[in-house]
Structure 1
């Protein structure tokens, strides 16, 4: 007996009630079905320890060749990273591994997330990675570039929300000097 038949029998739902529920839950069902398919796709690409997670930065965690990967699954025909906010970019920068985006349509394609980000978001990602790596020298060099500095200053609100998470006083001074 399939799940729908089981629900209809157990709770006495009519075809109309089930149809209504399915219509309302279509997006949720699509999301879970794509996640299931994505896990199979990753396993066919020789990823191991593939597991679903429910985190703001990614849907799946997996390993390959001794490296840890965080994978966001997208089933959209629009830009797959359009909805990646500056806050999400900062969270991605904190992850202890490589962030990938698995675009499921029209056919499954795996991308290194930073390769498909817009240039401002790519610069913001690099900025946060330098901060979280506590790389004073490279951060200073990075911010000496006028283009990078200008883009970083346009994200003042999100950067300000992370100031209390910067453990190194010298690093904090460099970041504050941007504003």
Structure 2
């Protein structure tokens, strides 16, 4: 993924490389790859950063994309590997409710998420230092409003880091 950490310098693009593991969580892994192929994450704001815990994104620039993907939920995969540092999982609001929002665990203490059903499907193989310096927003994002407005909504937070493009290697 090509990431712009500081939006005031859009030409300064950094990289976070991931390896997707279908054997860990086949449904989640395939959904993520489908979202990458659909360019769903391109120009996507990283709206939730909690130092020492996670960074999260998955509300697309174009709200029509959310209707197609984010509202189209997939079933849960069993947790086969722990949510330790560098692992990526889908965010969820309950059983069988994974859509398009994903997060990277910053710390091994995120293993507490295992018992809540968050099943990792990928891991950061390069660029964890980039993931850990993403902009931390001090306001609460209204996800419902962001899903309806896309990046128009995120203009309220011009300093948010964002994914310039995400593609398979």
Given a value of 0.85 for FRET efficiency 1/(1 + (r/R0)^6) of positions 10 and 98 (r between Cβ atoms, R0 = 41 Å, to 0.05), point me to the structure among 1, 2 it was derived from.
-> 2
Could you tell me which structure in 1, 2 was used to calculate mean count of other Cβ atoms within 10 Å over residues 26-33 as 11.1?
-> 1
Of the structures 1, 2, the one that 36 was derived from, the read-out being relative contact order in percent (Cα under 8 Å, 6 or more apart) | 2
From the coordinates of one of 1, 2, distance in nm of label points 7 Å out along Cα→Cβ at positions 106 and 130 came out at 4.0; that one is structure 1
Parent structure of the calculated result 12.6, given that mean count of other Cβ atoms within 10 Å over residues 50-57 is the read-out and 1, 2 the choices = 1
Of the structures labelled 1, 2, which one yields -0.32, -0.47, -1.16 when log10 I(q)/I(0) by the Debye sum over Cα atoms at q = 0.10, 0.12, 0.18 Å⁻¹ is computed from its coordinates?
-> 2
Taking distance in nm of label points 7 Å out along Cα→Cβ at positions 42 and 146 as the quantity of interest, name the structure among 1, 2 where it is greatest.
-> 1
Out of 1, 2, choose the structure whose coordinates give helix-only ellipticity at 222 nm (-39500 (n - 2.57) for each DSSP H run of 4 or more, over all residues; to 500) equal to -4000 when calculated.
-> 2
If distance in nm of label points 7 Å out along Cα→Cβ at positions 18 and 82 is computed to be 3.6, which of 1, 2 is the source?
-> 1
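Every number here is computed from the coordinates shown, using simple stated rules; none is lab data. Keep in mind the model is a prediction, meaning the values are calculated, not measured. Cβ atoms are built from the backbone, for glycine too; each structure is taken alone.
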